Structure I
Amino acid sequence: MRKLVIAISMLALAASAAFADPILDRQALMKERGKIVGGISKVVKDEEPFDAAAVLTQLQALQANAEKFDADALFPSGSDTGDTTAAPKIWEDMAGFKAVEDKYLADIKAATAAAPADVDTLKTQFGAIASNCGTCHQTYRVKKG
């Protein structure tokens, strides 16, 4: 019985450690975000037809993704080294970094609440959302290459 308890404890510890890497956690969150944004972008670029229900579902998924963003948990002190493109500016200006993410979330919530009824409305809303992405990437991300 004791061996079983130890084995279960070790598995629980390993599982929690697998989810305790802030670099991997934030990369997974951003990959998910990029996939959702990419889907909406196809509609905005007229590469896919506008479907109000599908767009709303994507906006809701983007909002849920943005609501999972916790700068303190994803960018703790010491997580600025390793396989990351997070710029040192994040830790130098955490308040500014959080403000950019807060604006991003607010713009997504507004777009979701408005439930765009046509592609032109979506293009306007998506422009605001995408500008937040650009601001963050230019200021708080190190370019690869």
Structure II
Amino acid sequence: MSMSEVAKTIIAAKESKGLSWEEIGNAVGMSPVWTTSACMGMNSMPKETAESLCNLLGLDADICTALQKYPTKVWDQAVPTDPLVYRLYEIVGVYGETLKEVIQEKFGDGIMSAIDFSMEVEKEENPKGDRVVITMNGKFLPYKAW
């Protein structure tokens, strides 16, 4: 079963149970953002977490096994057309070089890890329109010379 099929199966089960990603993350003891990412095929789940998720959603053992496999993190390199995903892509396009400059000025020559990393998505109520707050927290990894 492909990870695309696994993701579709998980989303269908999630919807049939009327659960949110927040509820699923809490139930399996993981961050909702990380849990969603693993369900979409971008991270591998520890066995216990995969079993917990499959028990919660009533999914078969083949889904549990697929969730534990090391993913090949590939995404479409074309500009996305979904408005929300496009705006995130646009943010990186507009501010990516700026973030690189500011991070390297503060830390030196290196990168922010996407391996030793966490992300939170919060809703901030605002009378002018609710705000999306995305917090990314990654370990700084300096380049080394040899």
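What follows is calculated from the coordinates using simple rules that are stated; it is not laboratory data. Here the structure is a predicted model, which means the values were calculated and not measured. Cβ atoms are built from the backbone, for glycine too; each structure is taken alone.
Starting from the value 2.3: which structure in I, II was distance in nm of label points 7 Å out along Cα→Cβ at positions 83 and 99 calculated from? Corresponding structure: II. From I, II, which structure was distance in nm of label points 7 Å out along Cα→Cβ at positions 27 and 51 = 1.7 calculated on? Going through each structure in turn, the value belongs to II.
Out of I, II, which structure matches 18.6, 64 when Rg and Dmax of the Cα atoms in Å is calculated? This value belongs to structure I. When helix-only ellipticity at 222 nm (-39500 (n - 2.57) for each DSSP H run of 4 or more, over all residues; to 500) is calculated, the result is -16000; to which of the structures I, II does this value belong? That value comes from structure II.
Structures I, II were shown, and distance in nm of label points 7 Å out along Cα→Cβ at positions 59 and 75 at 2.7 was computed from I.
Here relative contact order in percent (Cα under 8 Å, 6 or more apart) was calculated and came to 29; which of the structures I, II was it taken from? It traces back to I.
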